[in-house]
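S.K.: Pasting the structures here.
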Structure 1
Amino acid sequence: MRPPSSAFEDLPADAGGHFVLNLYAAIFRLVNHLRQLAELSDSSLEQAFERFPFLGEYFLEMRPRMPEGLTWSDGIAWWREQILVFEGRCEGHLPLLALDRMADLDEDSDVVDASEPSVAFAGRLAFMAIGLVEEDSRFGTVFAELQQPLDARRPTLELAGQMMLEEVRAGVVDPWSLCRPLLGAGFVQALDRRAPRAEWVLRVPPLLWDAARGRVEARPANWARHRPRHDLAALDELIVPEELRGRLERLPDLLQGGRVRSVILRCDPGSDALEIHGAIAKALGCGMVALPELPSSDEEAWRLLGPLCTMTRSLPVIRCELGPGETAKAPDLEGYEGPVGFVLGSEGGLDGEVAERNLTLRLPPPRSELRHRIWSRALGEEPAELGEIAARFHLSDGYIRRVARMARASTELDGRQDVALEDVRRASRTLNRQLLDTLASRLDVAGSWSHLVTADTTGEKLFELERRCRHRERLLDRLGPAFGTGSNRGVRALMTGPSGTGKTLAAKILAAELGMDLYRVDLAAVINKYIGETEKNLHRVLSRAEALDVVLLLDEGDALLGHRTEVRSANDRYANLETNYLLQRLEHYQGIVLVTTNLGDNIDPAFQRRMDVVIPFFPPQADERLRILGLHLPMDHRVDDHYLEQVAVRCTLHGGQLRNAALHAALLALDDGSDTVSVRHLDAALRSEYRKAGGTFPLDALPTGSRDGGFEAFAAALGGN
């Protein structure tokens, strides 16, 4: 007799070879079952092979490896012995061996005598026998004939038990107790549970069949992404703050000891928390299976996640996008014993068995030094402007990597080698459009402070705001100890004043001076009549804008920032809750947010106290109106100075109205073919503005010829101001 150790030495000592060996053992069980049925029907096994020639081919493949004179009854123990010997040669992870250890299949796992029937071994072979049709559809023909008059090309629960007849006869299992753990743990599915239990048609999910072969793709399903252990970064390769690194390095011991069951990483949307979870998984000797969202307990994704992670030896990691006050139910994972990772934002929480004994870590946005290292690694080099790039783009690691890839591609497309600041700016703008355009409106930014005409006090406040924005991160390092951890790099400004006084223009110029994108959100449009929806809408836009580090303009701020009222009805209570949420969220906001309102007196004092800068905008005075007209009229206009001075003195229009008048005058000049704006064009445009406002054109009330009042009238008006 051939020594057991030499029967399958040609198979690779890995998951693939282990799968083939167990596949042969399952086919042997099926052939043995056919032999027993043939004896009962006074026929022969050769006749069965005549009906199913492919089955004879499989048997002829196996037969040369089996010892001469091996009886059918001894063959059961021989196959188990061969599998045990093969497993002793393997050093890597074996998915089918992991299946044994789950789903209550390991009651006799310490028994190594091949002659002793084993629940674990029978359950594993039942899994393989049920999945034969996944490997070769011709097995479906065999199952269909064996189960007549049932019309099923997959084995029933009863047939699966009959193929494991040796264990059933020994009293180790019965068909139900053999298949129940496989069904309960999700390794096998019953297609129609309304049928009698013995007639349940069983199926191995293709995803798990691939896992059993050791062949799991990067995208094994549309709901999962798999990364093997060798593809994950190690803990010491992560670019994280040293304090966080120390905690991460101690975490695997807590997970292996069972003291911590789940790890929750709270972070901004742009943080690459999956990279950190992957490093934790690698430290545990595992791969990682990541889900983009938390599925419900009745979804296939949740039913297959546990078995998939067990068979691939992976850490399940689930991202949960939760709004304010939301709690997600995380049911227990069947078919898996081990830690679970979660990625959450700043809002919401988890409930359920999986979330018990959790450890929560907060991933802070990377500071300048860390961003410098992340940019350097992501770009694969250190461009000349790397320092400015790291200081300018306050992005988290995940977004930095995405922007770096796009910037590198843009550089190569232009035939250049070095990535420049402008390449990164364009790539960042592309990312902003991908992730933020559905939540807010992007405004074009251009111009400089010389294009904005305001009162001196307003101008001083705007320069103060710009300084605050430029030094918002460095400022944190220059604060005294009394500030503690209450300060962050966020900048909050409130702009108050009538419509048309330059608030939006100031926001555009500020963004242009800072080299940042500007996005506008109309708070009045964000308000939703359904309870909790307003907070969710705000959370989505604020979190995304914060992570992308854009300047966020909240228009119509009085819609939510107004005075909180005495609670006399449910509507008052929920309106106050919305105001309280925005108050707290802005206080911890990490980016630059500008809030505008036309009704400054209606703003709740609590909001004004939490604003870093409050900037009042006033209607322009005569000299300011004259400057506004000078900035907006074409350089070659033919409007005489006397007329402009009269307009500045008499027409008390806001800056936005004067801008509209200049635009309309240029249009009239083009339309009549004169090309150059003259007095009659500007006069007609101003009249149009007054008609829109429902007012009387003040220059009509002047005596004849007084429109040429000259500088004396203008100076007198200034004196009156």
Structure 2
Amino acid sequence: MVETSWPKAEARRLLGTRVSRLDGPAKVTGTAKYTYDVARPGMLHARLVHCPHAHARITKLDVSAAQASPGVKAVRVIQGVGAEIQWAHDEIVLVAAATGEEAEDAARAVVVEYEVLAHHVDDLHLDQAPETRAEEEELAGEPEKAMAEAAVRSKGTYGLPVIAHNCLEPHGQVCEWNAAKDTLTAHCSTQAVAALAPQFAERVGLPAGNVHVICQYMGGGFGSKFSADRWGIECAEISRQAGGVPVKLMLDRRAELTIAGDRPSAYAEIEVGAQADGTLTAWISKSWGSGGLGGSGRPPLPYVFQIPHRRSVHHSIPTHTASSRAWRAPNHPQGCYLSMSALDDLAARLGMDPLAFVRKNEALLGPLAKTYLEELEIADRLMGWSARWKPRGGGKGPVVRGLGLSLHMWGGSGHRSSCEVTLQPDGSVEAKIATQDIGTGTRTVLAIVIAETLGLPLEEVRVQIGDSRYPASGGSGGSTTVGGVSAAARRAAVNALRMVFDKAAPALGTTPDLLEAVDGSIRVQGEPGRALTWRQAAALFGRAPVTATGGNPAPSGSGELELTGSGAGGVQMAEVDVDRETGVVKIRKMVAVQDCGLVVDLKTAESQVYGALIMGISSALAEEKVLDPVTGTLLNADFESYKMAGIGDIGELVVHLMTGPGYDERGVIGLGEPPVISPAAAIGNAVANALGVRVPLLPFTPQRVLDALESPGRGIV
């Protein structure tokens, strides 16, 4: 019988090797068509009218001039007179016209008057918030008593501002309503192809089967593109209103940065205590933050370390801003930065090397302790930490160098997924699955798994994704995709191979359990001469294609081994130079050592970590949404004034993935989110090590560095 579990290392041909992305050529040559590139015959272009106020009530709305504008085919009022607007740039009216320019002219012709209401957009000052929502206090042991008895204590205030997703391709879709068949086709830039069909169906009043969602390529999501969104539903409705003509609505950059999602802020006052030998004993924290009207999620505090005596409470601050959305490892970058900053400050008070401090508290690292210690040893070697680390503030001259480290964790188990593998009479293989490739190599991973299972070259397998009519698969979030689709594809391919073995066994004078698929042939184990080519074996089925299916998780009671694991740990180290005269921080080197179970494609896996480091460096050095407290509007809603790190800011990146015995057996674990958690914390600790003072608030702009040098320990006020 064919083994459903992953092939052992010695039997692998493709798993764990470096395979270039199958969609790479299409992307670099421009033949890959993103949602933004979709152009349907007779397509209309839609533009939104946005509210300029953070909090207001609509008192007058007149769309007659827009309706009479040249080229306009339909106008939809999204929010009418009397509606209370809760954040700036909220959608009021949608206009569809023959060209984008005509739609823009019509949108400007819409007359809207408002009663401006009081607003609050300040998430930094907890004591000034008109409303807060306190989460339930988390308590373990006797934190006050343990803190009082601690030989060494450290207290500080730290924080991360709201940052944007910055998807290069903005949110949007092309919707086409077929009135005769009462069906809707939606080309969407989405992280959840299968989930969007029922979302559209429910909102527009159609059976789920009447909605067809397509996304072959999409340009960035990072957690912000799971919903059909109100603008998506309105795009579908205006297509219906216009008689079924296709309508294209893509957000412009200001809307993308203002209302299409962001990562919530998080600030905290933290006190930690330890014994004289560095053993952590006590933690007390008060945190707060905001991600819009809904407030913010609770950052996990303390993070990674299971401190025996701890108390934490979180206050969520509602603000008149559009709601936050999942942003790579929701709440973990916040919890990591806040915790690792506080613990690094404690290590400095103890006079301990942070690496020695972590090793001293091995017992508090939980089930991933062994992984962390192995990773730290590798990171130490790759960075040269033990040979080069020096206590805080010891550098001479205007430019000083520092080292910092951080630890992180994530789940990453595979989501629910189904896959269909079809064997054609000519021997070709096609897989269909309603997943999406958000730039992480999902197509390539699927092809590797199926080709590995069937013993075929990679080019013999064709993967079809990005279509809601294919077997359902979960959204690409929580680092769940690679585990879910790999397990489903493996099981579908195994079931297909069993059918081939059943057909080939009589022709080879043996039984199915004695056959194997190797190098494009079906042969008797141990007797390479008794074999059929793959095409000969496929021909045994006649002229009809043969299809097999498989899913994740395994059917209950099937006895199959799990093919996806959970619980990934990683460590990162940063080396920085800081100019004490200008405040400029330069990244010299980042080292990331990461566990993700069984690696399917080493090349794409490493690429994900490189991307996470770059994203983390950007959030550490530059990114911040700046809101005007007077008007409540976003002041840096474009790529000119919303600052991000450039190629010259990145420095040397070193990635090492934990593979081999002890890791591969855990199955495939998602990698999209874990490595983006630690960069800011590691960089912040490196900056503190270089300067001898903590820069408490991200991003580490020159002004914030200079402020910290002038007023050490003043916190984030």
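Only the coordinates and a few stated rules stand behind these numbers; no lab work does. Bear in mind that the values here come from a model prediction, so they are computed numbers and not experimental data. Cβ atoms are built from the backbone, for glycine too; each structure is taken alone.
S.K.: Thinking only about FRET efficiency 1/(1 + (r/R0)^6) of positions 36 and 700 (r between Cβ atoms, R0 = 35 Å, to 0.05), which of 1, 2 has the largest value?
M.R.: Once FRET efficiency 1/(1 + (r/R0)^6) of positions 36 and 700 (r between Cβ atoms, R0 = 35 Å, to 0.05) is tallied for 1, 2, the winner is 2.
S.K.: Given a computed value of 5.9 for distance in nm of label points 7 Å out along Cα→Cβ at positions 316 and 692, which structure among 1, 2 does it belong to?
M.R.: Working: 1: 5.9; 2: 4.4.
That value comes from structure 1.
S.K.: Of structures 1, 2, which gives 0.40 when FRET efficiency 1/(1 + (r/R0)^6) of positions 228 and 588 (r between Cβ atoms, R0 = 35 Å, to 0.05) is computed from the coordinates? Could you put the intermediate results ahead of the total?
M.R.: On the way: 1: 0.40; 2: 0.20.
Derived from 1, not from the others.
S.K.: If relative contact order in percent (Cα under 8 Å, 6 or more apart) comes out at 17 when worked out from the coordinates, which of 1, 2 was used?
M.R.: Answer for the origin of the read-out: 2.
S.K.: Starting from the value 27.8, 85: which structure in 1, 2 was Rg and Dmax of the Cα atoms in Å calculated from? Walk me through the numbers on the way to the answer.
M.R.: On the way: 1: 37.0, 129; 2: 27.8, 85.
It must be structure 2, since only it matches.
S.K.: Between structures 1, 2, where is distance in nm of label points 7 Å out along Cα→Cβ at positions 84 and 276 highest? Spell out each step's value before the answer.
M.R.: Working: 1: 4.7; 2: 6.0.
Max of distance in nm of label points 7 Å out along Cα→Cβ at positions 84 and 276: 2.
S.K.: Turning to a different aspect of this structure: Check the numbers for distance in nm of label points 7 Å out along Cα→Cβ at positions 620 and 684 across 1, 2 and tell me which is largest.
M.R.: Working: 1: 2.3; 2: 1.1.
Greatest value across 1, 2: structure 1.
S.K.: Name the one structure among 1, 2 that volume of the Cα convex hull per residue in Å³, for residues 92-267 alone of 200 was derived from. Show your work: numbers first, answer last.
M.R.: On the way: 1: 179; 2: 200.
Value 200 for volume of the Cα convex hull per residue in Å³, for residues 92-267 alone corresponds to 2 out of 1, 2.
S.K.: Quick check on the output: -8000 is helix-only ellipticity at 222 nm (-39500 (n - 2.57) for each DSSP H run of 4 or more, over all residues; to 500), derived from one of 1, 2. Which one produced it? If you can, show how the numbers build up before the last one.
M.R.: Details: 1: -15000; 2: -8000.
Computed on structure 2.
S.K.: Given a value of 0.95 for FRET efficiency 1/(1 + (r/R0)^6) of positions 548 and 612 (r between Cβ atoms, R0 = 35 Å, to 0.05), calculated from one of 1, 2, which structure does it belong to? Intermediate results must be reported in sequence, preceding the final value.
M.R.: On the way: 1: 0.95; 2: 0.50.
Structure of origin is 1.
S.K.: Of the structures 1, 2, report the one carrying the highest value of distance in nm of label points 7 Å out along Cα→Cβ at positions 60 and 420.
M.R.: With respect to distance in nm of label points 7 Å out along Cα→Cβ at positions 60 and 420, the highest-scoring structure among 1, 2 is 1.
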